[in-house]
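Q: Structures for review follow.
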Structure I
Amino acid sequence: MKSMTGYGYAENSSDTVFVSAEIKAVNSRFADLNINMPPFLGRLEQEIRSLCMQSLVRGKVDVYIRVKDFAPDMSIEADMHAAKTYADVLKKIAYDLNVSEADICAGLIASREGVLTVSQNYDIDKYRALIEPVFAQALSAFCADREREGANLKRDILLQLTKLENCARIFEKSIPEMEAHFKETIFKRFNELLGDKADEQRIMSETAAMLVKYTINEEVVRLLSHIEALKTEIEHNKAPGRKMDFICQELNREINTVGSKSQVLAIGQNVIEAKNALENIREQCRNVE
């Protein structure tokens, strides 16, 4: 079991290049992966995306790749025609304003738009060799963080599931008491209304009808079945979040039905305990991948 939240970071630097990778994730119903990196590394995005998706089922994940090259392979070209045009115009301005042409320096001309063209040559293979180990380290830390938090979630969910199962067992043990209560109530009502004229066969028939309508035996059977299904998902499904959420909906339905039929104090009290345990499980399921 893994948590949908997690964080991983790694960095490395050489004499000329600094590289860092950061991965962080929060809860989401689906897999939502966003990769942020310098535009010149666009060719590497699909590789990074593929590596992430191997470890991701759902969650909103943001990946940041940062590269700082202290000795970039650059080339600078000058547009002499543009430079001469700027120089001529600046000289005219100086003449018209009676300003010394000595104030028109080469730096002023070179700073004008279009005079200098700077281009940088990117060796993608060089950057790939630097980024891959750093990203692998960050991804490993990210996955370890999710697994660590997932283990904590699992412990808490199993604890709440034990509480829920204990409530279900109390429901199960209370079925005979609840049925006896129905029988006693019906016999008492018939005797109050009819006295000695009460038809025992009619009483038994009405009792049977009430038991069919109000017994919680089927609900308890399904409740215990859903609990076992939830245990199976937790133990054997690597990404059980969605299935767990569905099972929790079924558990909630059965608990509500038991509560609506309850005629015994012990059942009513434990319905509240069961709902509380189930709500805690559902809260944690929202964090499970």
Structure II
Amino acid sequence: MTAALTTPAAPRQKSRAWAKLKRSRAALVGLIIVAFFVIVAALAPVLPIDDPLQTSWTAIRKAPSAEHLMGTDDIGRDVLSRMIWGAQASLMAGVISVIIAVVLGLPIGLIAGYFGGWVDMVISRFTDALLAMPFLILAIALAAFLGPSLTNAMIAIGISAMPVFIRLTRGQVLAVKTEDYVEGARSIGLGHLDIMTRYILPNIIPPIIVQATLTVATAIIAEASLSFLGLGQQAPAPSWGSMLNVAKNFLGQAPWMAMYPGAAIFLVVIGFNILGDGLRDALDPRES
């Protein structure tokens, strides 16, 4: 009986989504950009580059050259090596922040949408209160309260992004819980937990994935902003935001110090955004 209540075959849906994703040139470009930065960050420990923390008082603010392809910073550290190691911090902050937001927001939204009533009302008012505060202002306030560090910055960004996933999950659950297969599962006596995890949750995952991909881009900008303000990655460890914080004092003498981390943030954010748009089209069953 329960087998008859299962939703459409997942493998066929995945293959159809992948086929639609491959047809989108913009989405593939976004995937290539994101994959490039992820691979570079993952290979940072084995790449033949200088120590990102090594200083040289004879190579202070040297312009890009064969020896230092992206130049050096204010205390003679190689910008290229700091860019590569900084990619680890920036990408990790974006991904882990979104994981925190999803882990916290998805179950709360699931409970609100499924049970409704006073539970939904309390959760919705709490979510509205958080959404009333600008995302970045809330993240700055939480990071300042928790203390300056990359870990605290990720926690602050994750909590700040959580309301978006609560509201999205709640809306998706409200749409799915009235479907025939959910009513059928309820009619044969399945418990609330079984219905939520086996019949509702699998069918609301696609929009959650799309929103998570788009939110990674927002989280990377937020981490760069917190590091720029001194609330994220702490010196001397590199991150793109902290590199911009130092570079702002030398825009006239050494513009390359700001140019490269700024371009990296721009590219990776564009990559995640267009990848998210492609995933939205690929995972939308209404799109042919």
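Every number here is computed from the coordinates shown, using simple stated rules; none is lab data. Note that the structure is a prediction, hence the values are computed from the model and not measured. Cβ atoms are built from the backbone, for glycine too; each structure is taken alone.
Q: When you work out mean projected area of the Cα convex hull in nm² for each of the structures I, II, which one comes out largest?
A: Biggest value here belongs to I.
Q: Now for a different question. Given a computed value of 3.1 for distance in nm of label points 7 Å out along Cα→Cβ at positions 97 and 177, which structure among I, II does it belong to?
A: Working: I: 9.8; II: 3.1.
Answer by label: II.
Q: For structures I, II, which has the highest computed value of distance in nm of label points 7 Å out along Cα→Cβ at positions 65 and 217?
A: I
Q: Thinking of I, II, which structure, once distance in nm of label points 7 Å out along Cα→Cβ at positions 113 and 129 is computed, gives back 2.4?
A: Numbers: I: 4.0; II: 2.4.
That value comes from structure II.
Q: For which of the structures I, II does the calculation of helix-only ellipticity at 222 nm (-39500 (n - 2.57) for each DSSP H run of 4 or more, over all residues; to 500) return -23500?
A: It was calculated from structure II.
Q: Looking at structures I, II, which one was mean count of other Cβ atoms within 10 Å over residues 41-48 calculated from, given that it came out as 14.5?
A: Among I, II, the structure yielding 14.5 for mean count of other Cβ atoms within 10 Å over residues 41-48 is I.
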